[in-house]
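Take a look at these structures.
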Structure P
């Protein structure tokens, strides 16, 4: 009986082994055949297609800004323990005199642990004070997940006041507000929720500018199909998109943000990422005309400006006193393209991230007077703690 069982197991093993080998051969041959057919018919994935342009036009790449600048939108989640000397050396090479870290509370901001957030903030500020006090500014983050609960207002006001005493220079609001932040009853918290009104009023009292990221690019709310210009982004980062069965519409979120700006004329707001109206500068123009307390910055949306150089240049000329320099995620080499788009009249500039848009960029060739405002003068107006002598 044992002998029979062993032989059966061997036969069964050989059968499955042979089957696996056969399947591997079939799959291998199929893959090889399909690959050959694709190459023969010039078929490829959109991610593979990376044509080298034959266009011969002047190119003036930049590795350093023409004037010293302040980056009002950067993220360093590990600033409590970060070696700031290495970072400042890179900043010097870019001509960046001052950088604002919006993630002062570190990754703890996503944990809902306010004590850990406060600890990260104090350590971030201490690291700056002990090493390069004139080169960095830190924004505080608050835990909005406790909205509507006991002591929410009292605790939040205390945290903001404590942050100001420690040396924070502003408040950063993340995009979960208005999108997927829920209150204790499971209801979506709107950007203009009255229960948050005290925060904007407290920031006005403390002299805290509020940099807020509401919503996403409008294409992230559209159907993911062949007509969506951010289809590749959906393929590579599907969680970035906001289907209508789970999220409010783009216009709904933006209307809430506008209402909140309007209700708080004494609070300075920085509408991040051009308010996601980089593709609709006429709309952003209308809002800035109507909201004297609102500034904007172009972190992660330089590609929107570069594809419409004529309209973008007019926008910069008109709103030259309300536009700040912002980059978003820190990467030294990526700043080069920002300088090139702002400072030159170069054509057909290749962007560094394909999923942000399958198009080339063109320089705005901004005059020196506007460059100085965008690079540092406008930021110095709303951040008086920054040493203006560093820019002379």
Structure Q
């Protein structure tokens, strides 16, 4: 059996510092890719661009080079690195990499097999291509916020995770990069990938959008079965003030739930819109009789699709996640031992094998040396302030 990581031998140059592109390179590293972070040369000796120890898993398993990409020497250094790379990821606004001389065309001239992934909020084209934005903006324009629950003021509730950056952008970039690498293995040709976070959110919302396009309905909160229309897909407060999530969609799961809650009278009325309010009231009264964990202990294994709503401390202590090995501990160069989410996606490597490099001491000489730079060349570049 071949135990090599799935992306063993794949080299990624990551020009991004935050957001979806960085999440993409994080996951690629956890699949075994050699990710090289490319950052700017500090203009002030006392200033370093270093994320908090908890951010992006502290760049575990990655290396870092510092280049002045606005200089001729820095640009040439990057292009020589790209010559021996497989993937470039960048998240500048459209047109910036071309002005720097490190865009797709410039890199492809050196390396026709390069997979060049540009990750932006709205993509490389369209009337909003140059707009600034963050996760919330992309969730807003893609319909996600409108279809979500409401806050105490009646407005869309803020999400509890960066859904757009992660699922709309980061994972979209990972999927596109892996698909492009698979195609290159057949054709030998690289490609340019235009990843739009807003487009990714739209793909996440395709069920609601397609319903509107096909039937003319206008999905929103409490409209469909997945957004709270029915009592059997909702959240309920238990006697101890904590919450339970109920997702009993299939009829047999719904029937099991009704019996467990002593609400048998609703078994034959699962999709009866006239019964929704009374059913929800009965379910709420039933769940309020016992604590959250008491209900979970009985209903969780009883085919009712009931689970606890965990806070983050409970997530970290969760027996299922612990049994799956989804947390690890690494030694951070400045913070010391810290816990982290391990490598949670299928096929990723054991995160305990990935070192956390000291971000204050870049691996510039090591990385450039492997790309063919001589010691004399490195000395000249450093003296000119092109590398650090």
Structure R
């Protein structure tokens, strides 16, 4: 293993790969990615459902999405961007007012093709869904789906072509600092001296940051997903469908590892209030019954589907107190963070990689001001607010 690198990236998932890619694009060749697994994509990236959307509440999330979706849509690497749309629906007037307010902000920031729709339009978009209790919703047709593993591979391959190295099966154990700056990363295979390091370890970021005395407010939480097979093919063009009130959502399923596609497989899940902070990634059969209770109220084609138990899965969200990412540096020179995406790491990875590369090399992100996502916002009490997270 290399004993020295200019910049060490801890974590080889989609976020770490994007940071390496964008550093390489700026001409930085001596970059080392440390991946603790023996292959990439075994963590949150591989468990992601692969959604991308600009329908957020906060300006920073909207702008990060706009940049990232445009990047993925026009990238010369095929990330399988499929704009089937995101449909949020409301069952109360307050929820509907919230969604309409979001659309106003999204449009003011330049989001195209997002609209407020009524329950009749929703019924047309999702035939077979129970819309009796729905008062309205919003639909963004440029939102949609991507292949998280393809994005990760594209970033990694692009970085490696320009000199980045990747070490597999190497776990970062501690960050070593001296005289107010990072000097090395201690790993399971020895010490790597460096001028800078970026922590991109997802839900486990707090532990490695803590080794340097940094309190990183990132908490892991298990998210489970049910994979089922419907009796008939899904409605053609089915988008991601989300109940803004409960977080229950469903979308066409896609097996990213095998590359197989079917028209009768669906993913659905919701925010389980019984989940607490943990690093568990086991899937529990009890969750199936919970999800099907919600499916029964929403659509027969969901409730009558057959669970494909071997494809049900669980992954880890990396939550922050305000459900926004932590991007940037800290009191120790050379130590940077790209963490706490609260389920949005894949969709925001292009913007994240560019932002971190500019912060590391230029001192600030100039293409997009991400200063509101700095670590010190928590100490200052300048938390952001986002309701539309799933």
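Read the figures in this text as sums done on the coordinates, not as results from a lab. Note that the coordinates shown come from a computational prediction; the quantities given were computed from them, not determined experimentally. Cβ atoms are built from the backbone, for glycine too; each structure is taken alone.
A few points about this structure:
- Top of P, Q, R by distance in nm of label points 7 Å out along Cα→Cβ at positions 291 and 379, largest first: Q
- Which entry (P, Q, R) yields the derived value 18, 15, 9 for semi-axes √(5λ) of the Cα gyration tensor in Å, for residues 283-330 alone: P
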